[in-house]
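Right after this note come the structures.
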Structure I
Amino acid sequence: MPDVELVAVVDTAPGRAAEIAGGHGGEALEDWREVRGRVDAVTIAVPTESHAEIAVGLIDAGAAVLVEKPIASSVADATRIVEAAARRGVVCAVGHSERFNPAVAAALPHLADPRFIEIHRLGAFPDRSLDVDVIFDLMIHDLDLLLACVGSEVVDIEAVGVNVLTPKTDIANARLRFASGCIANLTASRISRDRVRKARFFQRASYVSIDFAAREVEVYRLVAGEGRPSIEGGRLTVADDEPLRRELTDFVQAVREGRAPAVTAAAGRDALMLATRVADAMTAGSAGAGPP
């Protein structure tokens, strides 16, 4: 980013920090503690289990932080981060990058009291570290989006999951019922052949479809008229922009302006709490299963 100085790149893997710093500038370091007191803002993209330690340590040193999702490995650790940021008065953002997808931004104004939502987030097995199951790795994106657009409490959850290639859940399905009466059906997989990232919102007189990967949105409405009603709509114009760039831009602007980021630490904790409820429901369902 042209208006940001890259001070340092930190990685515990020997040579990795030097490789990245060599291409983008900044000092190559192996211990995150070495940047305390030297920087205004930090992006934390480490294994989830280390989020709380590093985030709180940097926040206490006065740095703003952007923590990759999920915000932490437990709700208790997420609360530690939220409270540290509030106590120190610094910006803490969470990297729910799908919120910055231009397609989501285009669709949100057209979502009003959805009654049924169906979301599929399917992908091939990733070539990266997997320290969390698919609920916290992929589905949490959609849980965060639901909390942002439904505006109602989740009152009931049914969930099922299967571990296929790892000891953790690799494919999961969850059915959420909101106090408003809305039902959401979510499927997340990291073992699928085809990559699918789509959401469909059914409302009383309209239908909204989002293709997260293609960054496309379609909206159709029922239009009353003389005689038989008609259906009107089509594809919306979506900005050609990279979600990660939008996320980082919002973070930098929030730090400069002293305002809340688009996805706050509290919002990240709420998404983690809901993901934890889904995981608990899945465990309870598995425990209750058995021969008649």
Structure II
Amino acid sequence: MERISFHDQIQTNKLKSFFLILVIFMFFIFLGYIISLAIDPTYFFFVMIISVIFSLSYVLISYYNSHKIALASVHAKAASKIEHRVFFHAVESMAIASGLQMPKLYVMESEEINAFASGRNPKNAIICVTTGALNKLNKQELEGVIAHEMSHIANYDIRFMTAAAILVGMISIIAQVFLRNLWFSSGNKRDGKAGAVLLIIAILAAIFAPIAAQLVSFAISRKREFTADATGVKFTRYPPGLANALKKIKNEHISESEKHRAPAALAPLFISDPFKKKMAGLFATHPDINQRIAILEKM
């Protein structure tokens, strides 16, 4: 069996992530250019300013309060050094291995095996695990999950995904303002056949660019998960720990009444999609769990 280097996995997925965020930026430039050709560039400049202000304001407020919002949304409570000492020991070990400072620890009530990390930087980072993870995972598996979450902190994934969200937000706002303006104004458009063609192209771009940008954002999320898996192995030097934890996640069966109702917006934060959606491919926020396990088993 051909072995996979976690160093190669980390580098490859980071490069792919940067490339994908450049793709979103190109969508933004393309949409802006087409709309500016189809209508008065002065009007478009005004729309651009509005989109930047609204997108930055909304996303940055969420960014600086991301950990508070996430914890409140899942009703998490601060972990106890006595009751959750295994959790503390696992995080302390991974903090030493990663060279990061100890994040604040929280526990959420859920029979499902899951965990997430949040916070704009290591100083403000938190890690939250489910009671199911603490009850069902052994020491090596829990350390594998914690290492994965510490990797998100070490790789500044919240900051990276925030940048993607800002770009996607600006694309969506520009598209919405442009399309809505078409219904209320007949001015500020190019005349003639060429103008009509440009307008049609601009309308199509305004419809499909936000969708395409969101799909690329999902792809970035999947790449960051692969990166976190590989970086987690770098911290633990024990791939079976995380691989076996993912196998338990894959095989666990939780009734609908026992599932924790986490907000859909938080799904990308978790190590595994808490909704266990059958979404695959382009629309998935997480890579296929079988693919993740297969890669870990080759490391």
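Just so you know, all these numbers are worked out from the coordinates, no wet-lab data involved. Treat the numbers as computed from the prediction; the structure is a model and nothing was measured. Cβ atoms are built from the backbone, for glycine too; each structure is taken alone.
Here are a few things to note about the model shown:
- Of the structures I, II, the one that 1.8 was derived from, the read-out being distance in nm of label points 7 Å out along Cα→Cβ at positions 12 and 140: I
- Taking distance in nm of label points 7 Å out along Cα→Cβ at positions 4 and 284 as the criterion, the highest value among I, II goes to I.
- Origin of the derived value 18.9 (mean projected area of the Cα convex hull in nm²; candidates I, II): I
- Comparing relative contact order in percent (Cα under 8 Å, 6 or more apart) across structures I, II, the highest figure is found for II.
- With helix-only ellipticity at 222 nm (-39500 (n - 2.57) for each DSSP H run of 4 or more, over all residues; to 500) derived as -22500, matching label from I, II: II
- Computed 158 for volume of the Cα convex hull per residue in Å³, for residues 124-251 alone - originating structure among I, II: II
- Label whose coordinates, when mean count of other Cβ atoms within 10 Å over residues 68-75 is calculated, return 22.4 (choices I, II): I
- Distance in nm of label points 7 Å out along Cα→Cβ at positions 204 and 236 from the coordinates reads 2.0; which among I, II: I
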